[in-house]
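Engineer: Structures for review follow.
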Structure I
Amino acid sequence: MVAEIGLLALSIALCLSLLLSVLPLWGSFNGNLRLMNQARPLTWGFFVFVAFSFGCLIWTFVTDDFSVDYVAKHSNSLLPLQYKITATWGGHEGSLLLWVLILAGWMAAVALKSYRLPPELSARVLSVMGMVSVGLLLFTLLTSSPFNRILPFPPQDGADLNPLLQDFGMIVHPPMLYMGYVGFAVAFAFAIAALIGGQFDSAWARWARPWTTAAWVFLTLGISLGSWWAYYELGWGGWWFWDPVENASLMPWLVGTALMHSLAVSEKRGLFKSWTLLLAIFAFSLSLLGTFLVRSGVLTSVHAFANDPERGVFILIYLMVVIGSSLTLFALRAPEVRSRVQFTLVSKETLLLVNNIILTASCATVLLGTLFPLLLESLDMGMISVGPPYFNTVFVPMAMLLAFALGAGVLLNWKTGSVKWLYQQTRWILLTSVIGGLAFSLIYGNSFMISEVLGIGLVFWIVLTMGKDLLNKTRHARAKSGVVVALKRLKPAYYGMQLAHIGLAVAIVGVAIVSGYSSQRDLRMAPGDTVDISGYQFRFDGVRPVQGPNYTSDYGSITVYEHGRQIAVLHPEKRVYTAQAMPMTEADLDPGITRDLYVALGEPLGNDGSWAVRIHIKPFVRWIWAGSVLMALGGILAISDRRYRFKVRSKVLNKGREGSSDFKGANA
């Protein structure tokens, strides 16, 4: 009965989203304030019914209702409670419902904050998001309902959750990633609302900017958590594999990063208006493209859902409708939002434009490498594999160019500048960066690597230009009021920018060093065998059987010494999950600030207790994720800026057709 109630709640949510798509939008066209004001209650009702439906799905998992087909395929009576709950998004149907729930949550948040927006704008934004939700709910109800029953003979027990997903990473990674994906729907809705109204100004950019930054923060954390999860769970020891589904999350992040910078220019200088609108459309479109790739059945990936390709046709049509209608509206309205502000070639605007071009071109290269093999296969022109060599060759140089442009752009002033002034500001920074990169590569490790010289040199470049910019901005205030007062006068958005860019530098340190100086050995080890790797001694102490809640395990033990002193005991496992009889490798590691010691068991190799053992030493790998966290914290700090807390004066027109508000009445 709970499943049927959940399905009914989802059907009611569809009805509410249909009303939300039509009534407030119609009211915004004819100036009917009463219709526009229906947007908020309809949005909250939509959120309540979707949340209730999702709660019903969780209940079916917790109570082991194996008469529900989705529960029978993705759960088991022996599954620990925390994984029964997270199994709700462990397959296609449930994860799609989570997608809709998070969309409803973003819509409710916009509705809560929309009292500060002009009525026409808030009505149009929520109506556009309602249209997005209609397509997703139709897809869920018509092709992917998680509430279908197996009757009259349900199974006695379930098939169990994929063992790869029985991990803490499964609890936090998908929701965080979806928060980022779906969050770009808000920026998309603001862009479409602006195009419908034909008005795009600095106030619009200020309204859209914190929502875009919030989505970017969630997506940054989601990608970082996915990288961390794959690193320790899959047993390969890598942090990024250029998997097509990984690329599907990277592409909207790249465009979203460009969108954030473009919004900053639009807000401060009134520039890049059409470009900003287009980036908002592309960021959300790429999020939907990721959904298509994961759920269409066209990809074979450890991350993808194996489903009927016919479902992919529905998503593809939905994607074409969203992108096609958005670009058509953009083509009709874009000439009305042209920028008329001028700037010189050497200015902050120019470097931010270069930033956007590089980010967009980087996204295009990833998109090409991801889709080109699929296109050839669909045209019966053969099968090819596009892997790390392609992506490293085309993406890494553009990332380095982006980091260099970042440092120069931070120092430049708005509107005008000169090459001579920029040279004076950066000549010693550039020299120090080159020397720092060379010195690091010569001192650290046993070999000289040009890639490490460039990577670490760019780290020096970013950090030193950030410091120089801070000194420039506080020079006069420091002379008059002292350092503390000067630092207090800078806005949180500025400190957020600084922290995010420092986070990028920290991540580059991790990427450069772990790519160039990692050590790996694949060994046959019997109990008592010892091996020396990069100054560490690893002694294999054998394995013993262990019984888990829903698996049996060969529980290994490896003692690690450094200079004769024991520093860690690692316990890699080889698990076999009862329901699916699926073997799984569970790596173990000893983390550190400057290195990770990482071991994984392969297969038993003989009657003497020998096992295949893989040992990695990963220097500075955790700096990659630390840098991502710093970038996200920078985004959060930027959102906290008071400039994004504004009041709106609205005026009411006459008689029954009350309604319009003044877009230019927004005061920060």
Structure II
Amino acid sequence: MTSTAARGSRVRLAEGVAPGPLLGRWGTTASPDALIGVLAPPGRALPLPSLSGEPPARALERVRERAEAERGSPWPQPLATQYAGYFRDGDRTVYESGVFGRQERLTRAVLMAAANGSDEWLDEAADGIVLVCEQSSWCWPAHEESCRSRGTVVPDPAAPCLDLGAGDVAAQLAWADHMLGERLDERFPGLRDRLRAEVRWRVLEPFTRRRDWHWLGLDGRVHNWCPWICGNVLVAALRLAEPGAERARQVALAIEGLDRYLAALPGDGSVDEGYEYWWNGACRALEALDVLEHATSGELRAADVPVVRETVRFPYRMHLGGAWYVNFADARALPPPEQPWHVLHRWARRIGDPDGMRHAAAHRAGTVTPAAELGRALSELADTTWLEAGPAGPPLVASAWLPGTQVGVARTAHGTDRGLALAVKGGHNDENHNHNDVGSVVVAVDGTPAVVDAGRPTYTARTFGPDRYAIWTMRSGWHSVPEVRGTPQGQGASFSARDVAVADGPDAFQVRLDLAGAYPVEGLERWWRTARLDREDGGVTIEDSWAFTDAGPPSEVRFLLSGQVRRDAPGRVTIRPPGGGRAAVLSWDPERAAGSLTERALDDPLLVAVWGDRLTRLRLELPGTASGSLLVRVEVRP
């Protein structure tokens, strides 16, 4: 007998949604009918870490200090004026900060209540649970559907919108119930019924009823929202839904979403949203797969799925050195250091990747961050191998080429950030979190970027709206790419790199690509860019050569530079990147291109936190000839 949910899944597959790496491997084991008999009951569906003993106590030190300092103070209270502020002036930070502050405090209270068993901490946790349940909407205002359709600035509680925020709360309440359930029943009878009703109404019911959520990726556009929300729904359904057909259907639909996301990843496991978003995309999928394996007593395992194994390697392949990473798209070159490194460590152990284990261990803080999500904190505390892991140095691989996103990274020598590192990006201009940056390069000195990608400023209403490319950091003119006869790169998937060729050997790493397809310029036949790291002399060269049907207006080659930039002589600038380390020298033939420097003052807090108070753009003006070339060289200053 085939259930309605299973028939619906097969209809979708017949309409073009083919099974991905999970469903293709697991088959009917992941169908609703089969899951009814495979899923553990709610009380055992999630792992239950022990918070007693020395390693967990030591790991909770910072959480305990923060929780004790805030107990007795007023809870963060998101306000209607802050919610409305997004629709009035585009500010999403003020409201979201209050929401995040409340949820982070609730997590700390749950951890403390679970760790020491006191009624005082249980009361603190219950207060937080009730406050969250009383919140009009769990959806962040930037994602709220009811406001857009009704022209209002406050949410409609009768029309819950399932977004990242709502999924986060549902999973948090599920983990809180998992850790404190019976004690909440004794001290706050009825509270667990309340949180179940809220999660069912706001999250589980909309998830199963509606299949038009954009983040499901049924239109072919799959991004990090899909595993993030599906993973949280999975946790909520496993713990808070009643055993039976509906719970199995919820889990099956969550698995389908995870499968769709993994199917959308290139076979090399790369993420077009950039390294920083790996933690809220691929890592979210890995966390959900952890939960799923536990809930099915190992029936549904994914450690041998090729794309899963490959994406575990993505973070260390993007590492430049220290805290710096390759940051194409909206990612930051200096991302938040406190990530769930234990997830990477655990999956690297599973697939037998010592480089992944070393990379994670090199970033280990030793304590749970006070801002950790509850599920992530509990996962970390349950991993005794991680808690007891010793120090390690990052692998700093010699090179990596990821054809799925056309991103290449290479350094002078394996195992050290000493010297230059080069990153090159091809791709197209309609990627997730896209910047118009086909052909962009990053050059780091001793691990710190000198030729840079600015990254993104603070999110506002403009960031994901029709005015996205009015933001300067998104435009090609502020990336290290050409400006062809006064024309920036076009926006859309058709504006892409062509004829990409990669050579990677012991002496050099080189990427050659034709950028002509990225520019809507009549008469442009070819614009070759060749970026090369020479391991023999330690230098980087970027050569641009062009061919038009005839002569015309001049073009420019532009480079975005960090830190202190000084023009030493015609055809030569010195770049001392942030941190005061060694400088780089960028040089070219001044007879072929006149150079000029323009400083851009920074005032956005996210950009300032990475680059300081300014970035500098170098503009090299090229003659308007039908053909020609320009070679730029970067080397470490002697």
Structure III
Amino acid sequence: MVVPRFLPILLALTAAAARAQAQPVPPAPAPAEPAVAEPAIPGPESPLPDLPGGEAVAWPDVESTTGGEVAAPDAAIRYRVEVSGLAELGLEDEFRGLSSLWLHRGEETNLAQLGRRIAEDRDLTELLLRSIGHYGSQARITIVPGAAGQPSLIRVAAKPGPVYNFKEITITAPPGALGPDPSRIVSRLLPIRVGDAVEAARVQSAQDGLPIRLADAGYPFARIAPPDITIDHATRDAVLLQSVDLGRRGVFGAIHIDDGVKGMDDKHVSLLARFKPGDRYSNAGREDLRRALVQTGLFGAVAIKPGEGAVRDDGTQTVDLVITSEPAPMRTIALSGGFSTGQGVRLEGSWSHRNLFPPEGAFTARAVAAQREQVAQVELRKRNFGQRDRQLLVTGGFSSSQQFAFAAETLGVSAALARESNIIWQKDWTWSVGAQALITSQRDRSATGDPRRTFTVLAFPSSVTWDRSDDLLNPSRGFRLTGRLSPEFTLRNQSNFNYLKAQFEATAYKPIGDSLVLAGRFHIGSIVGASRGVIAPDRRFYAGGGGSVRGYVFQGVGPRNADNVPTGGNSLTELAVEARYRFQAFGQDLGIVAFVDAGEVSTGTTPSFDRLSLGAGIGARFYTGFGPVRVDIATPVNPQAGDPKLVFYVSIGQAF
């Protein structure tokens, strides 16, 4: 029979009960049966003893409902099982998972096999009841023979005995202990209190978690003896005596890693640690380092084992961390596709080597083939560049874009230094500073004669974000504030000019009950220092599309020329409100969304808020482990000439 993992503690409680039973106790109103010696490990052949107050469980009664003759011992028997008295205590699922009767229900068996299963399940029932503090319990199992050709019914009825409670918990240090008096520290960390029920499962869980809690408190090498529990059946109380040698207080020492991943040496791994040598040791710090290594994507498995180091002059002991690892596959091929009204079909593919320039130097070659865009680009990304969570990103490549407002062929390089946020460690503050150098040939479709001009652009974009939301991909409460600045210098037709491009975006999320979230977005931008007509068309502001104003195609919001071509502008305003309702249906995690978006593009440097384009629609969400898949359908409320009646969007992640 499979036994629960708390059996060692339960046996300790049973042994304690036997010791207490052997001691003199005050006379009780009704004398109990004399104590009977019991084996160390109960089983089918040596059942658990009956504690005082409980009845001996007799061989199951057989209730005859047919009046026919009893089957021969070797006759084939089929049966079904009915359990009562355990569901109310939360034990029925565990009983079914361990029960011999339940496991073999519906199978053909004989009386000898059935008898063994009944004895095992009687013991199991009492074992489970004791595990939650009920002693002197009764387990009655009866058989009701079935009618001709029908299976018999086996009834398992549990009657819990009284609950025993801890009246005293004593923590002591063994003779010759290296550590200080453990009573105050362990009592605070041990999740068992005076007055709690004597539950074997809870005591076992407390014992399992105590080494981790002590390590977090700075004692990674504590030596913990098994608990000594004494039970008094007369008063239904228990005393727990725990012996703990805390050992010396630990401080972080050296970090050593194997050579499983190229470039991930001791020095670089120390860069990822949030602690320094000499800081107080904590298990949380060690676990944080392990997760940081996993987050790099270079490891398939990581284990960090603390090792005893030298004893320092102040009596503390250094804790060296020894890291063993398994490398993950370094190369990745990715393919993706999509469709949106106005932009058409889009296919994208990439090849990556996550450690081509060790340590953590990832190289990616990327290509996009779409109806309105073609891209060929290479990228170098160095994560944890000189500091944890800081990355260096260098990109270069060629792009060709054929949009409603312009056509552009661009060759450029860029570099950026940024502080990252990610799903494991979402940060309150993130930032980015960088530089771009571009040579681009562009046709301004909104200008008379559709002229083509060449621009040389040098830009220095930067951004900062304050994020107090609760989730990167699917926020339900909090807010985000982002500011962006980009001084840009442009050379066109042997003349040069410069301007400043500034943007501010705020989003907020408010839960209403457990299933509904109200979300809002406000985005404003301005270009100061140059008029719209001289700025490269792809550097102007445009609005419309799935991440802007839904109900309109990309670049569909804002001023247009006589031929209905978007001109772009020097200022931008976008607003959005969503109601997101999440629910379970068809075994899936789903959601529906209703939204209203608004936006405006102006030729002046200051938004005017007098020509807002409105869009409204509904959407569906399919929630997955990597974020929600979004499907939105929207319509323009105050369309201009040429705007579609319905626009369809599919993407990953919420709109904002």
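Engineer: Supply the structure label, taken from I, II, III, corresponding to distance in nm of label points 7 Å out along Cα→Cβ at positions 107 and 627 with the calculated value 3.9.
Structural biologist: I
Engineer: Looking at percent of Cα pairs over 33 Å apart, for residues 283-506 alone, point out which structure of I, II, III has the largest value.
Structural biologist: Largest value of percent of Cα pairs over 33 Å apart, for residues 283-506 alone: I.
Engineer: So, one more: Work out the source of -11000 here, i.e. which of I, II, III gives that when helix-only ellipticity at 222 nm (-39500 (n - 2.57) for each DSSP H run of 4 or more, over all residues; to 500) is computed.
Structural biologist: II
The numbers here are math on the coordinates, done by the rules we state, and not lab data. The structure displayed is predicted, hence computed values, not measured ones. Cβ atoms are built from the backbone, for glycine too; each structure is taken alone.
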